[in-house]
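These are the structures, in structure tokens.
Values in this text are rule-based calculations from the coordinates and carry no lab data. This structure is a prediction, so every number in the text was calculated from the model and none was measured.
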Structure I
Amino acid sequence: ADAFLALPGGIGTLEELMEVWTARCLGMHDKPVVGLDPWGDFGLLRQQVDHWQQQGFVRDEAIAELAWTTEVAQALDLIADKLAAAVRQPPSRGGIEA
């Protein structure tokens, strides 16, 4: 896969989204991770992630590694932009230090 695009789903979808986001933050891959949320089903998850960020559990750099949108066209644009940027720079470690 060149990118990861998650739509609302069950617990397996949630686990896979967290897994690929974490792997991106750890520098295990440089592929874009995008949540496509046309009906607002990820709303509470996004609030929880924001809360973790405010509490210092998730760094700003990690937040930047997961993009959200409600529109298919914008999701594809986000993926294309991140793929183009990945060609120009190595993957981020999401603020995680060795």
Structure II
Amino acid sequence: EPLVQCAAWLDAYFHEPEVLPGLPLPAIHHPVFQRDSFTAQVLWKLLEAVKFGDTVSYQQLAVLAGNPKAARAVGGAMRSNPVPVLVPCHRVVCSSGAVGNYSGGLPTK
């Protein structure tokens, strides 16, 4: 069942993104998500708060995660993201609106 759910989610992501809000997220069992850490908190907050087609700044995400002074730590959390297709770190930009860095490379972001 989890594999079928993941395949359905990925199919929708690439072919019908408008239906994503109605689908349950695939289970994420990577250790970074299981820890009680700022990184896990930031990644979960990004996943729940920043919707398809939206962007958020590192600073705004730090505020959403409960630590307004942690914009640089948010950048570190983005670098630690093991599943960028599920947790959309490509939607996080600089406060100036500049794209910023991305593990998949700037052309991909």
Structure III
Amino acid sequence: MCQALIEKMKPTWIQPPNPDWGYVHDVYGKWYRSYFYFCATYRCDNPAAVVSENETKFTRLEYAGPGKYHMAYFRHTGQWFTVFEDLTLENCLEEVEQNQLFWP
């Protein structure tokens, strides 16, 4: 289900490259322990860039028991902020699709 949403949202999340600034090059998901992360690979084609590519996790679903997840976004402060608790997977995916807080 998560992969289907990622494929659906790629045209919205991945815009044409900006040669001077970083841009989203790819979006994907991955599990780590009890967390599922929505991740973006940013790329910068500017020759003065310190790094040409980096990964950023932007949304986290934490498994909280059968059929329940806590949902957080990654703040500019470098910390995860939990917004919703005990949502179903379907509700989490609706939030990712509709709420730009959970976009890269």
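What to note about this one:
- Answer label among I, II, III for the case where semi-axes √(5λ) of the Cα gyration tensor in Å, calculated from the coordinates, equals 20, 18, 12: I
- Which entry (I, II, III) yields the derived value -12000 for helix-only ellipticity at 222 nm (-39500 (n - 2.57) for each DSSP H run of 4 or more, over all residues; to 500): II
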